[in-house]
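What follows draws every value from the coordinates through simple rules; no lab data is involved. For clarity, every value in this text was computed on a predicted model and none was experimentally measured. Cβ atoms are built from the backbone, for glycine too; each structure is taken alone.
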Structure P
Amino acid sequence: MNGKIHVILLAAGNSIRFGNNKLLHKIDGKPLYQFLPDTLKEVQSCDGVHCIVSQYKEILEQMAERGYHCVKNDKPEDGIAHSIRLGIEYLEEIGVLMKEDAILFGVCDQPYVLAETIEGLLESYRESKKGLGCLCKDGRLGNPAVFGAAYANELKALTKDQGGKKVIHRHLEDLCRWEAASAFELEDIDCKEALNLVQNIRQWQKKDLYFRIPESLDTLWKNKRMSQKSTELSGYRKRIGMREFLQHTGLSEVTKATVALVGAGGKTTFAYRLAEALRAEGKAVLVSTTTHMRETKEHCFIWREEPEAEVQLKSLRKCIRTPEVWTVGRKAEGGKIKSLPEEVLEELRKWEMILILEADGAKERLVKMPAEHEPVIPKGTDLVIGLTSQMAIGQKVGTAHRPELVKAFLGKTEEELLTEDDLFLIMTSSKGLKKNVSGIFLPVLNRCPKDWCPKEKQNWAEQGIILCEEME
């Protein structure tokens with residue numbers, strides 16, 4: 001496909017289920033209808049005319065100031081088909097829709113979709129030589145969707161509430177699908193209850209972590225753009241975000257798993273970033289500990305001796321169905337929670353959810369060696385993530401957690417400085433972070449400065465060490 005890709009945004013709905021004009025409802029001070037146009041500003045593949053179809057004067061005036069071509073829909077009661085027809089007829093009227101062109105249709109009540117996802121769809125569509133393209137997740141088709149100009153007449157023939165999917169389902173053999181990383185990217189806001197998810201998901205999207213994944217590791221990535229090799233950091237793939245990291249680990253593909261975090265240097269923060277990302281993908285998630293961890297100020301379920309376990313488990317099930325990430329544990333001293341009774345933990349591991357366990361203690365130090373009783377990894381844990389902080393490099397051995405064990409392992413004194421070679425040994429040794437690990441193990445060097453890389457980067461990559469950058 002060598003033509004231009006025009007954009008038609010649909011913003012003419014009556015918001016019947018919402019109760020009032022949802023498109024003008026503000027989230028973080030911004031009207032809902034502005035999220036998709038703001039996202040599209042970052043999509044370079046949309047190189048044609050951008051227009052919006054709406055019944056609302058305020059929206060048309062604001063979008064005209066942004067440079068959009070604005071089309072008034074005076075008959076919104078005629079359904080989405082009327083808006084589609086008005087948009088196409090406008091492009092034809094001004095003479096910009098050529099036979100080699102395509103049109104990207106988007107709805108303005110869809111705030112979760114990201115620019116990189118739309119860019120991936122359009123790049124894949126261009127390469128596929130097919131006439132149709134749309135986002136999908138686990139077989140479900142969604143918006144935005146792209147239609148070659150050859151389908152313009154068929155789209156204009158739609159009636160009432162028939163949308164573009166009607167045309168897509170007639171021509172599935174001509175459809176290019178692009179898998180969204182998150183199911184929430186396909187969601188629109190139909191009712192006020194759905195707004196409860198917006199704050200959590202948008203906040204997570206702004207606080208992403210970034211990773212460099214070794215090329216040597218097998219991945220579950222589906223989209224070929226994610227598997228490009230790096231030319232700037234030998235042995236490592238290009239910089240990716242948390243969503244792609246979930247695909248790499250396989251967590252985006254499952255609904256039930258136990259994940260244990262061991263080591264030092266940001267386990268708790270990493271656990272909640274991981275949990276928030278999984279929750280944003282629609283997964284049921286619960287955070288707990290097999291040792292001790294800080295008690296969260298909100299959404300923390302304290303397990304008590306009374307009432308009986310069955311009653312508490314019923315209440316906990318309700319908690320994990322909410323948009324928030326919940327933590328569970330027994331009350332401990334010093335503002336902390338401690339591990340659940342063994343039988344309760346085993347019951348939770350049977351549930352259809354991702355259980356994230358902080359399975360090691362480090363007293364907020366940057367690096368550690370485990371004691372004889374550490375870490376506490378439940379038998380049958382699916383994935384163990386071992387963390388050490390890059391910030392430990394250049395610090396004295398005596399600053400580590402359990403410095404006497406670190407001294408003995410490295411053969412250093414407390415006054416000597418830790419090097420990246422020292423961290424490498426701790427992260428890859430069965431006496432270090434790999435201790436008691438029987439399943440899949442992913443070593444992560446946490447809090448790396450942007451563009452930092454180890455001197456022996458090829459060796460680090462071959463050992464599967466993932467580099468996690470500081471949040472921007």
Structure Q
Amino acid sequence: MGVMRPEKFERTLVRLLSKNRSALTEPAAATGVIERLDQNFRLRRTSSAALRLLGLTEINLQGQLASDIGLPRAVISRWLSQCRRSEVHGCPVRFEMLHPFAQEERWLTVTICPIGARRFRYYLEESTARHCAEMKLRSEVEQLRLQVNQLSERARELTALSELCQMLQVCSNGGSAFRAAVSATLPVMFEGVTGVLLLSGDPHSAPEPVLSWGGDEGGTTRYTKRITLPLLVLGEPKGMLSLQEQQPGSLYAAKQRLAAIVADHLALALANLQLREALRLQSVRDPLTGLHNRRYFDEALGSLAECAQKSGEPLAVLILDVDHFKRCNDTYGHDAGDAVLRQVGRCLQRATRSGDIVCRFGGEEFVLLLPGTDLPTAVQRADQIRSQIERLELEYGGWPIAPVTVSVGVAALEQPQTLAQSVLLAADRALYEAKHQGRNRVIAAINPATTLSATRDSAV
């Protein structure tokens with residue numbers, strides 16, 4: 001073995017140390033070193049494992065630019081941004097990317113570590129299986145989230161439906177309480193859907209909207225699906241519930257089934273309200289004349305008298321009695337007498353204003369409540385009514401009936417301390433006086449309180 005000169009030995013030692021250091025820092029993993037440029041990066045070192053993973057075993061990458069080996073511009077930009085991020089934070093960064101050269105879908109995990117000025121070591125790892133597993137897990141989590149949201153939505157809809165049923169049960173009519181019930185619940189049950197609820201008062205009138213929600217303010221939405229559900233009450237249409245999509249798919253099958261259930265509940269509630277209103281009218285209406293009855297009058301007198309006492313406005317009471325009505329029954333029969341009462345009732349309705357109340361008090365007696373009317377005005381109106389009834393052309397079964405007249409007693413509540421019952425008794429006393437003076441006339445009670453006292457004294 002020859003002796004090596006010192007200069008040659010030193011160069012050989014440096015070469016061996018450099019080779020061993022490279023072997024230590026570049027293991028069998030898919031790794032390499034790159035140099036970051038402004039718009040590109042240069043491959044300084046690439047392990048054979050990295051070449052095999054990239055499918056570039058036949059190409060010498062030493063010193064080549066990333067764009068020269070066919071890397072897409074988007075991939076280069078992403079590598080550069082991750083390199084800058086690694087420089088800023090001074091730590092490795094990891095990201096996933098699609099394999100740039102594979103024909104099928106393959107995923108790589110890239111880890112970049114800064115090792116010097118603009119120099120970085122990268123590590124490549126095949127992560128297709130892990131990526132697919134993560135995507136599957138994310139899909140399952142998303143499906144679970146959608147199911148939870150759907151269950152929450154169903155729970156919210158059922159709660160609103162239960163509230164709607166409870167509120168509809170306590171509605172006494174189709175007015176403000178009914179509107180409040182549907183306004184508080186329908187927009188909650190059909191969130192994300194444009195809707196309108198229309199109701200009609202009778203079969204011959206067009207339905208009118210009582211509630212609408214979710215409208216397109218800009219007027220640019222094109223609805224892809226629309227459903228209209230009729231509200232049938234005892235076979236008659238009472239309205240409709242119309243729903244439209246705001247976004248495609250928002251009116252899905254479950255939502256349509258809910259709409260059908262809501263329409264049935266609304267129709268049932270309207271039927272109950274209609275029946276309840278019919279029963280209420282039967283309890284406060286006189287079946288012969290269609291006027292309010294004595295029960296309604298007693299309630300109305302108390303409430304109107306209380307309002308008059310608070311506001312200081314007068315309240316007039318008129319009591320009318322058909323003169324010699326027994327003679328009419330004896331002459332023409334009770335059916336003809338009923339016809340006379342009906343025609344007198346219609347005449348009274350025509351002679352009253354909006355806000356006035358006409359009642360059949362019993363037998364051939366009628367009573368009128370005139371809010372805001374003082375005694376002189378009430379007397380004048382009473383005489384006009386008396387005159388109109390006297391001029392009625394009565395008939396029954398095509399045969400004429402002799403004209404009838406009425407006697408009228410008038411009283412007015414014009415002082416806050418006067419009791420409502422005092423006014424009624426005063427009008428009744430005035431009616432008795434009209435009968436006593438010859439009938440077919442109007443008599444006014446001057447002082448209801450005095451009349452009440454006189455009545456009590458005479459009773460004693």
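Quick check: -8000 is what I get for helix-only ellipticity at 222 nm (-39500 (n - 2.57) for each DSSP H run of 4 or more, over all residues; to 500), calculated from one of P, Q. Which structure matches? Answer by label: P.
Computing FRET efficiency 1/(1 + (r/R0)^6) of positions 255 and 279 (r between Cβ atoms, R0 = 41 Å, to 0.05) gives 1.00 for which of P, Q?
Working: P: 1.00; Q: 0.70.
Clearly, the read-out refers to P.
Here distance in nm of label points 7 Å out along Cα→Cβ at positions 399 and 431 was derived from just one of the structures P, Q, and that gives 2.4; the source is P.
For the structures shown (P, Q), relative contact order in percent (Cα under 8 Å, 6 or more apart) is largest in P. Here Kirkwood radius over Cα pairs in Å has been calculated and equals 24.6, so which of P, Q was it run on? For Kirkwood radius over Cα pairs in Å, the value 24.6 is produced by structure P.
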